[in-house]
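Engineer: The following blocks contain the structures, represented as structure tokens.
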Structure P
Amino acid sequence: MLLSPIGPGYKAPQAMHEIHLTDTSPIRPGEDLDRSSLSAYLSANLPQAASGFDLLQFPGGHSNLTYLLRTPTAEFVLRRAPLGQVPPKAHDMAREFRVLHAVHPHFPAAPKPHLLCEDLSVIGAVFYLMERRKGVVLRSEIPTPWAALPDLPHRVSKAFLDCLIELHSIDIVCHGLDRLGKPAGFVERQVKGWSERWYRARTEASPRMDKVIEFLHHRLPPDGPPALVHNDFKLDNLMLDAADPGRVAAVLDWEMTTVGDPLVDLGLTLCYWDPPDAEVREGPVPCLTRGPGWLTRGELIGQYVDRTGRDLHALRYHEILGIFKLAVIVQQIYQRWFLQQTTDERFATFDRRVRSLIEAAFERVEAEI
């Protein structure tokens, strides 16, 4: 069940404001929107914005640009593709809007979408508005009011796994969600598409990455029973209820959601949960989910198979695919910085993580050959 009950020993903060929910900031230089044009469009298409709005930025993401649009009576999240050249079919905000429109009625953790604008003359890119959910996103540290809660890592681990299993358990045929993708040949298309992205985004030659790609093409496993696949299911894409860390308030970033083998989700999830690359494992910023009390990699896998009954014989392949996809994602971000299409200094050293991920994938490929 997605909305996990409050367990024994839980003591809620005296007030929600004790948890720091101010997750917005002034807009970064170069990433502001044409407010005059946006105002004219919203005045005609969003009644709540007729008397004006404020605009702030959610600074935590590395890909799509996300803003808080606050009107006198409501708050919305505005999402648009990143600046600079983007890969074909990537960062498709119109598709993400339609995915949320289809998924939200059957999976309440998916925010409700409100308005899609495909007119590029408004802000220079397709964008959409969805409801704003409030909560806590865990990245590198635990908020102070939660630090003393008993079994916090276990609570959050359970909520995370419950949410993933619920997503994969949705009856895609009954709800018409099978139309969101083509399950047959899904994994093969993933390998082909992500390989093409790599060769478009690379900024240096990598024979070891070439070897990883060769392995993925030649060792394709058969597709498993299809499910709804988020394609980027990780802890910081979940928003937790500030009053109950065992409850998922929202799942974010639905742009890559499709229908296919859910081991694609599990494989990538493991790469985030227990990072395979030294750049993260030995880096200065701790990975929360490798700390004491969190479900271990083995426990996460074991509980998933016990509760879903899925055959995990191809999981090793999907972990390598997950590492590969993560390397491509980081490389695409780094390429935008390399080409000076963004000035966000967070991206300046991403090439180091790309190399570290390639090394991790290559080591696993060598072990399989």
Structure Q
Amino acid sequence: MERERLISLAVIVRDEAAALPRLLEGHRALYDEAVVVDTGSRDGSPAVAQRLGARVASFTWCDDFSAARNAALALCSCPWVLVLDADEHVSVDDQAALRGLVAAAEPGGIALPQWNYSDDPGLPGWLPVERSRAVEARGAPGYVVAHQVRVFPADPRLRYAGRVHENIEAAIVAAGLSVQRAEIPIHHQGHRGNPGREAARLARDGHLLRLKLHEEPASPRARYEMAVQLLQEGQPDLARRLLEALVAAAPDGVRAFEAWGLLGRLAVAGGDHEAALAASLRAVALRPDLAEGWLDLIRVRWLGGDQVGAREALAEFARLFPRDPRLAALTAQVQAPNADNGNRGGPCA
């Protein structure tokens, strides 16, 4: 008996011939059709995708990821769309659960946690890999989570916006639909193991973000994304000025939590603990439900010599996030007797 057509897998690629077999073969239990839009490959990606059964189309690159993604959406014929990139995958063990969730869902967006694997435990939000996920981690000791809407109805009203770091959430809200979260991770290895590719990505994103900021100079999202880009390019002073402009214009608005958090970390790096504390307190006040603000506040108070304040913040963190995998190690550091605030960056370093 043929199963119901439910999910179109929508992918945009360029020079991903090596990754396409794992993507397309590895998710056959999850999708009912695959749409692959090629943006200018020179490695035979379109032929590989076609051989693996995908519907393939070409797209002339125009410095706009949303335009490419929307070209793929226009070709999808199933009721729901799942968007993945070639360096991402959903665990085989999770695919039946995700398909079942989609089959039972009301029309709307489904946000999934993207686990961005990283070898750098100093990254904000870095979490250690659990043993049960060692296969997906492929040797990475940890990851950073970013929730994104990746599943949504194949509705012509729902289209991506933004040249880079594109999103579909605004279109979902404008269509009067809701967004639900599901804790089924998308595993992403794209930030590991290929310095040349990462440098090319950084250069490409820098170009697109500058275009985006020129087109949307007052956008908090564009300002924040550009600030992160500037930090990656080694320009912290410019990043700080952009973040200060963002929070001056909208101190409690969109992206303000992230901006205050980043301003606090920049102040710590510059040795300005008073500014770091003020920024961290603003972040926690805005979003007390997010762990990262509390982690920053604990670290800032610790490094500023306020061990009592650090322990008070830790107690609140433990109350709010009792299952956070960082809690045990953080407690051991902050509660240690005769603790030395001059240790290597303090807790959460």
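Values in this text are rule-based calculations from the coordinates and carry no lab data. Just so it is clear, the structure is predicted and the values come from calculations on it, not from any experiment. Cβ atoms are built from the backbone, for glycine too; each structure is taken alone.
Engineer: Among the shown structures P, Q, from which was the value -0.47, -0.79, -0.84, -1.04 of log10 I(q)/I(0) by the Debye sum over Cα atoms at q = 0.15, 0.21, 0.22, 0.27 Å⁻¹, for residues 270-317 alone calculated? Each step should come with its number before you reach the end.
Structural biologist: Working: P: -0.47, -0.79, -0.84, -1.04; Q: -0.31, -0.61, -0.67, -0.97.
The read-out comes from structure P.
Engineer: Using relative contact order in percent (Cα under 8 Å, 6 or more apart) for the comparison, can you identify which of P, Q gives the largest number? Can you show the working numbers first?
Structural biologist: Details: P: 18; Q: 12.
If we compare relative contact order in percent (Cα under 8 Å, 6 or more apart) over P, Q, the biggest value is for P.
Engineer: Out of P, Q, which has the highest value for mean count of other Cβ atoms within 10 Å over residues 246-253? Write down the numbers at each step before the final one.
Structural biologist: Values: P: 22.0; Q: 14.9.
Greatest value across P, Q: structure P.
Engineer: Where is distance in nm of label points 7 Å out along Cα→Cβ at positions 38 and 166 largest, in which of P, Q? The partial results should precede the final answer.
Structural biologist: Values: P: 3.1; Q: 1.8.
For this comparison of distance in nm of label points 7 Å out along Cα→Cβ at positions 38 and 166, the top structure is P.
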